[in-house]
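Following this line, the structures themselves.
Just so it is clear, none of the values below were taken in a lab; they were calculated from the coordinates. These figures come from a predicted structure and were not determined experimentally. Cβ atoms are built from the backbone, for glycine too; each structure is taken alone.
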Structure P
Amino acid sequence: MALFAKPVSFTLHRCDRRPCMICFESLLSSPKLSYGFGEMTSEEINDQVYAMGKKARSAALALAVLSEEKKNEILRSMAGGIRAAAREILEANVKDIAGGEERGLTGAMLDRLRLDETRLEAVAAGVEQVSTLPDPVGEVLGEWDRPNGIRIQQLRVPIGVIGIIYESRPNVTSDAAVLCLKSGNATILRGGSEAIHSNRALATALQSGGEKAGLPEGAIQLIPFTDRESVAVMAGMDKYLDLIIPRGGKGLIETVVSLARMPVIKHYDGICHAYVHSESDQEMAVKIIVDSKTQKPSVCNALETLLVDQAAAEEFLPKVAAALAEKNVELRGDEATCAVLDAKAATEADWGTEYLDYILAVKIVDSLESAVVHINEYSSQHTEVIVTTNIIAAEKFMSQIDSACVFHNVSTRFSDGEEFGFGAEIGISTDKLHARGPMGLRELTSYQYRVRGDGQLKA
């Protein structure tokens, strides 16, 4: 019987209530951890996670040779599994919400955590949607003949076993599992303690639903306990894990990067900027800013900092402030902004903060060049937008910004795999190698060279 852990108590440091190295070191120094079903030693935790890795490796070999038709059949069966277990999943989510309220989670964080019938049906429909997406596995990327008659082919293949470490949002359990499956990968999921009941229920529904259509055992596994030590074990398990994707706060990501013995695709804070150029359609700009900030403030592609060109500030700022006030957005402005608006004075920390809430930092800049300098200094390299009618200015801005996604006259909320046409996404990579920006199915594959001949020798 699986032993499910209670959240582990440890001292938090300057890590924004997220795990950091100091927290990990403190945790790992303890020989035993307390669980609802007794105590587990570090060795027992290590053994359980490694056993999951071994099962995942076997499952990955089986998944790699499944046909597209078979994977789609499994996905449809997984969607049915979610619907069949809807009651159990929603009851589990009620427990997580209650726990989150007791822990004092913000309204925005509780919203990320919450499932209802509508949201759960959207999760199931998302699984079905992935079944309709083109399978990247087997796609020929290149093919050529050498003078000696050797034929070389480069094609997409699964990565193998992917570890996903994430916080808060239970829908990630489904998104990660189904995207990995469609791309031929096994996955080991490690969600946050705040969503443990929801995650367990969802993972069980996905695996059991998929097995009815032939899903290999161990293809989708969720670490059932919530201690931080399991993250460290995963990070050192390079014998079985080919890749780790952490989704969460900066503290979590930095910790995983520091511990990992395999490649890590990073998804740092979503400190997204909008720059309103001196030549802009101000009515359009107001709508873009309001949508970027308030359509869903708790997600990584929500707007966190607004930059306004000095030439437009006096006219534009009162317009956008009035529209944001209707949505109860708190403005934190630099000295120049506060001279125009009744805004709270911004501190240096505000320019590098991902609020995930109804708060927006505002700064007046004297030129496009100044906007670029500010963004490249404070951005998390996620998503930035310029609002302007000047095409030359837009192209200059987009070419000089060092972020994964750069928009012109588009809400930052479109920085999303589904909006890009990728279907569900595994996350937004702020790395520059292998995958960058919204990560869909293609980003969960590698490639292989297949070389064919008829007896060619080097000698």
Structure Q
Amino acid sequence: MNDCNDEFLTLTYRAPHFKPIKSSISASTSDVRAPYQRDLGRIVHSSSFRRLQTKTQVMGAGEGDFHRTRLTHSLEVGQIGRGIVWDLAAKIAEIDQYYLPSAELMEAICYGHDLGHPPFGHGGEVALHGKMKRFGGFEGNAQTLRILTKLEHYSAKDGLCATRRLLLGVLKYPVSYGEYGELAYTKKPPKCFYDDDVAIIERALEPFSENDTKVFRTLGDNGKPLHKTFDCAIMEVADDIAYGVHDLEDGIGRGFLKKEEIADKIRNIFEDCGIEEITAGSVKLSLDGLLDNLFSKEPSKRKFAISILVGYFVGQVQVRRQNLFDSPYFDLTVEMPEGPRKAINFLSKKITYENIISRPEIKTLEFKGERIICQLFDAFSENPLDLIGREKLDAQTEGLTKVLDEASAKNSDWLKQDGPNHDIIKRGICDFIASMTDASAERYHRRLFEPGYGSSTDELL
């Protein structure tokens, strides 16, 4: 709903000719940026984007100053996504080039794809879903859509006034929570968007055929949606590359990954995938050369190896038609050949999980974060007006305190009430907690549960 005119922009590639539009802020100024440039600018300047700087990626956000946070990860995904777009533009058929996203749009999608992640990474996500199962659930990507369309107040009611293509680009899971039925009541959040946002998705899909919309929103037998847009497919590949390569770098930098323990594993999997050397542009590295640089004590050599790895995987991305949709925007997708895809999956899932995520230090942080989120949710649910405050509640969701006042007037113990107001209150509490950084969640928890900590002058956020 860019331009705040309550209308989604029509799906287009880069319009070579466009007229400046009147700014919604001042009638005396004009905004000469293209729509997707405005999308990018609004995300970069949003509070949700800034908060990612102290939200957990894999390792805790406060556990050192080298490794990635959600913010640095998002920036790197944006850079990789932009690289994929330009690489594809140089090698795919001209007819398919028309449907490539602009570099600004791809950066906006990549920067925005993790906005909805709560504090403490996937532990926080599991905790919030556990508390929200009966009230519409919680899922990080679903929360991203909610932030873009409702919670970020660039406009009074339409969030960041995002373009249709941005919304569909970040929509990794085009199936609503309610469509999962009993499958939604699992420990891990179902891959979905919230039922409250069905109208937004339907509106975003208005330009497309009934067949495309139906197929696009198909839930697979594996319990996950089967399809995503062309833009979203590019973003996901960029995300996979960032996870696989940059988490590897973090693990080496923190000393979790030792050459003597994993170098042979990396060499073997690359050889099994038919990868005998790593090529990026005019640079070629043998596997031995790659590993020597990767585990070098000289930071410049490690950075060189990481750069070559990223460049190699970016160059492997290919466009494929699925022959399932009327619109190329859905029918086009991206993939890697089997060998490189197997290799990046090995790095992102096997190496990272077994040697980093499964370590006691990381599991302890995940467990701790999950408990903090659960206890905060229960405490806020007992008395959100006093413990969160009217100003913060209304700043986040207009009219939420009015709903709370009405609920309290009917029943002092509003927790025992059912109905839509109860759902609204729970969602508001969930939104507040999800917006927290790791550090602010810890401070709130200490003030609530740690005797002797905190004073009236302490700053919570």
Mean count of other Cβ atoms within 10 Å over residues 87-94 - structure with the largest value, from P, Q = P
The highest value of Kirkwood radius over Cα pairs in Å, for residues 215-350 alone among the shown structures P, Q is in P
Which of P, Q yields 5.0 for distance in nm of label points 7 Å out along Cα→Cβ at positions 167 and 295, as computed?
-> Q
For mean count of other Cβ atoms within 10 Å over residues 119-126, which of the structures P, Q scores highest?
-> Q
Can you say which of P, Q returns -15000 when helix-only ellipticity at 222 nm (-39500 (n - 2.57) for each DSSP H run of 4 or more, over all residues; to 500) is computed?
-> Q
One of P, Q was used to calculate Rg and Dmax of the Cα atoms in Å, for residues 383-438 alone, yielding 10.9, 36; that structure is Q
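For mean count of other Cβ atoms within 10 Å over residues 223-230, find whichever of P, Q sits highest and give me its label.
Evaluating mean count of other Cβ atoms within 10 Å over residues 223-230 on every structure, the highest lands on P.
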